[in-house]
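Enquirer: Read through the structures below before going on.
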Structure I
Amino acid sequence: MKKLPALLIFGLTFITGLLACNNPLKTPSSGPIKILNNGVNIAYTDSGKGDTSLLFVHGWCINKSYFSDQVAVFSKKYRVVTIDLPGFGQSGKNRTSWTVSDFGKDVASVITQLNLKNVILIGHSMSGAIIVQAKLDAPDKVIGLVGIDNFKEYSTAPETAQSKAEFATVITALKKNFKKVVTEYFNQYLFYTTTDTAIRKRILNDVTHTDSTVAIACMEDNSFNTSAQLKEAKMKIHLINSDNTPNDTTGFVKNNIPYQLLIVHTTGHFPMIEEPAKFNSLLQKAIDDVK
């Protein structure tokens, strides 16, 4: 996703400088249906039953296991599906394109092949854009959109020459030393001061063991037009965001895009595992608002 938040650009640029110097309602199980989209396998779990389906989509360089605390709670009332996006987790990597459009079609394919009804899409980090795209690809099936710590700096301002140059510097640094750059950035900007050490280690292990070619390609993609796609979706978006970094919603206001901002305190970029009880309470509020 080429349009990175200013904090991410600053952080990675700074780091580059430094471098230069059986209960089916509770326990998810792999579904019996093998899901393929254009020949690429999509790993998933399918738990619980209900008239409403919650489809969780993970963020950059992580996987579906990050929603285990949500599966345990929400599968008591809803059908809950978690997926590994192609290129991540246990899903296939046998393709060369990793755009928002590609991932949106992957999510829409899961909806179709599992015959999900009344779907609320829940996307973390980069998957905020992906769930909006999936809504456009499966308009009759999706009834709600919930973002997790995304669209935090949604702005209508065009990219500047400086921001483009900074972004190019970040990409160059990632291609040169992916593990060191992402480790420094995550440690400095994406964790809260009280984030548990075990959680930090888990996240860093997953991120640094991701296929860097896929990860960087995701960042380089510039195909998603935030304002245009959000307007076309014609649906309120619910944001469950941390306040560890600022939340600027002026873009929603300027473009008359309906939204709800729900704040999770004392957490970093991963509220669903850092503060699962707080997060789940806010997610239920968002679901209730959708329904």
Structure II
Amino acid sequence: MHIGIIGGTGGMGSFFARTFAAAGHEVSVSGRHTAVTNAWIAEHCDLVVVSVPIRATAAVIREIAPLLRPEQSLCDLTSLKAVPVAAMLETEAAVLGLHPMFGPSVASLRGQTIIACPARIDPERQEEVLGIFRAEGAQITEMDPLEHDRLMAVVQALTHYATLTVAGTIRRLGIDLDALLSATSPVYRIETALVGRILGQDPDLYGPILQENPAVPEVLAAFSDAAVELSRAVVDGDEQAFTEIFAADARYFSGYIPQATEDSEVLVRCLSER
């Protein structure tokens, strides 16, 4: 199979170019400074993969749409799915939305999750693509594009929002980071490390995840309500209210708590032994 990656010189595009090549496929990539163009990939490749920033994805898909044919397959790799999949469905190609739930710094696909949103593709062609990832040890989770975006509003957007809120709180308090880190144990360093991990990357990676997903405002409203409720119980010294909030959340997470405890213990041990 000849696979073309539009945006294939970027981090994620390069990762998948290596993955496809290692699986024995011919790979062509286009980027800002390549001789190969987006149009050439759309005209010559069996599988066309769009790996460009979220805000550019739909426009790039529409740019190549007139060149695509029914015998081709078209995928995207963005963190949102409803808009890109809708744009891909305007073409004549088979359509499979993809969202790798990891960054390009991972060593391999083993143990990683890729969300697949089949929109218009027969099972054989779908497996031709997904089988490449499964063979490398990836877990494939299938879902509808709208369901994907609703879940990502929590999995990604809420997580990033909460992490950035922690960073902003520490900055506003003016706490010396060296003093802060010297007073932490491994379990707290994990939380702080996640803050630093996000802040060490490009805001253009995170802004669209928060700003372009229409499901995010509802999630942030719920976050605000939860924060206000908890803050009131803490500031007022209301022990009963705090216990009730804690107990209600614990009941909701009860089925996950054993696994969460086990997983977090592994992380704590790893950090303790460094």
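Enquirer: Suppose you compute percent of Cα pairs over 29 Å apart for every structure in I, II: which one lands on 42?
Expert: Answer for the origin of the read-out: II.
Enquirer: Then there is this: Upon calculation of helix-only ellipticity at 222 nm (-39500 (n - 2.57) for each DSSP H run of 4 or more, over all residues; to 500) from the atomic coordinates, which of the structures I, II produces -13000?
Expert: Numbers: I: -13000; II: -17000.
It traces back to I.
Enquirer: For Kirkwood radius over Cα pairs in Å, for residues 169-264 alone, which of the structures I, II scores highest?
Expert: II
Enquirer: Quick check on the output: 0.55 is FRET efficiency 1/(1 + (r/R0)^6) of positions 121 and 249 (r between Cβ atoms, R0 = 41 Å, to 0.05), derived from one of I, II. Which one produced it? Could the numbers behind the result be given before it?
Expert: On the way: I: 1.00; II: 0.55.
Going through each structure in turn, the value belongs to II.
Every number here is computed from the coordinates shown, using simple stated rules; none is lab data. Note that the structure is a prediction, hence the values are computed from the model and not measured. Cβ atoms are built from the backbone, for glycine too; each structure is taken alone.
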